[in-house]
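Below you'll find a set of structures to go through.
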Structure P
Amino acid sequence: MREERRKQLFRLLGDLPDRRQIRAETLRIEEREGNIIETLLLDLNGHEKVPAYFVKPESADGPCPSVLFQHSHGGRYDKGKSELIEGADYLKAPSFSSELTSLGYSVLAIDHWGFGDRRGKAESEIFKEMLLTGRVMWGMMIYDSLRALDYMQSRPDVQADRIGTIGMSMGGLMAWWTTALDDRIKVCVDLCSQVDHHVLMKTQNLDRHGFYYYVPSLAKYFSASEIQSLIAPRPHLSLVGAHDRLTPAEGVNKIEKELSAVYAEQGATDCYRVARSASGHFETAVMRHEAVRFLQKRL
């Protein structure tokens, strides 16, 4: 049943490329603040090459557990993967690169379609062009993340059975979607991204989210909690702002109730949690603390 639902979800994501051998080009290697930073160009999708950063502790002795970092949107198309290293004004310091490597993890971040070194076409133009040609922008973004996971597992310095993912806002959506679609991700942490699309329609909040996220016919077949139920019983932490208008409380409560029941049915109640801050659409100190503690315990 689970695999059938996954296949159904993949079908909604449009015409996806065939998986082929990934080619990686290393553009630069530098040492910075105790880390080794690789600037990469990855051939993931056969359409356009994907710039990426791979960061690992300089002191690492052997393969490390690893995290696929999913960057946010924020209307900051110039940022993309650089959010991993530079942070953002709605994220806490230190950057996730510094935070995660200090805990012994290596981290990969890619530029998604229209962001960072892949900007040039507007998000709306990419969305329309893909729609005209049988593709779905969100599907192609997810595809790149799944192929990035393939790349991570190919590296000898990554513990292939200890890979997690984390992201904020759009990155959080990407985190729970990719985890739902691929069991190789062992732990999911999402920040400010618990969005129920049925509640968005009900509360007239669809325009609070960009074009990238809209998948034709998705609401006919899946709710947000039904997608995320494919993660269970793997560990999943959702960090939300109680006053975040992009994630209406009605939707967050609905998702939490339904996913709590799924995890209980699978005897994994302690593997799923929603933690709320009295905040809006930004990361708080409490969120960072909870995310770090969850990763340390579960990955």
Structure Q
Amino acid sequence: MTLPSFLSDRPLRLGTRGSPLALVQARMTAEALCTRHGLAPDTIETVVVQTSGDRIQDRALAEIGGKALWTKELDRALMAGEIDFAVHSMKDVETLRPPAIRIAAMLPRADARDRLVGAASFEALPNDPVVGSSSPRRAAQVKRLRPDATVILFRGNVATRLAKLASGEADATLLAAAGLDRLGRSDVGTTISPDVMLPAPSQGAVGIETLGDNAEMLAMLAAINDADTYDCVMAERSVLKGLGGTCHSPIAALAQMQGSEISLRAEILSADGREVVSDQCVLARGALDDAEDLGRSLLQRASPELRALFET
């Protein structure tokens, strides 16, 4: 393919958050582009953009602006022409994106499951355990599995959360297996089956965005897109769209390839985990309306109290 014309006089500018995991994911993306297009490593320049989500660590995201805290500064840099493309953990990307921005590609998905750190299982936790998490989904699922648990706020990167656990602030915490693996910490924690704890929509997926009118970048990024990951993650994001969910809302979803079709499971929970509404379906690739319908059907079957969590 023809490479972007501007590569003749400057490098590609890759925008990313500055956390250790974000930098690993940025490097993975740069390496994929260099390998696919035969580029020298110095063809791509990493531009670190500090986000509000990185700066504010003492409050839950839902209280201070939601998932946009991870993306708005990168969105601004992209639309201002300061970067050519941005790399995100897809589970941190809000459902409705600015019209000018396009999700252009996703890398092959890593392990989508959660890991329990601090105990071999939920049953092995002590009586009245304290579990650290900043995720409403994980908090609700923990309370469903262990009604005697108290969930306290754990914000920060992986190392920060593990340090809080080691200092005795909680008996256990939950982390994404993908993040631990990418940071070389595959030995940490016990992987939890999705049958026990369904993961967050888009967990384990790295997405790459650029401007929708940048045809050269769109074509370049399309060449590294993993179609199975892209189609499954977009189905999970469509469930979110059907729910109208925010980071206030305990939502779990997982789509997996089943032959040439997609098997999709989703659930919504009350904050205390006592009410769970779940469903599943098999849909064709790209049948995002069907995935959106699955989200709406969960709400239709929920109690008024649970539906209220999804009102915007």
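What follows draws every value from the coordinates through simple rules; no lab data is involved. In this text, all values refer to a predicted model and were calculated from it rather than measured experimentally. Cβ atoms are built from the backbone, for glycine too; each structure is taken alone.
Values for this structure:
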{"item": "Distance in nm of label points 7 Å out along Cα→Cβ at positions 155 and 259 - structure with the largest value, from P, Q", "result": "Q"}
{"item": "At a computed 16 (relative contact order in percent (Cα under 8 Å, 6 or more apart)), which of P, Q", "result": "P"}
{"item": "For 0.97 (Rg/Rh (Cα atoms, Kirkwood Rh), calculated) the corresponding structure among P, Q", "result": "Q"}
{"item": "Structure from which 0.70 was derived, FRET efficiency 1/(1 + (r/R0)^6) of positions 107 and 243 (r between Cβ atoms, R0 = 30 Å, to 0.05), options P, Q", "result": "Q"}
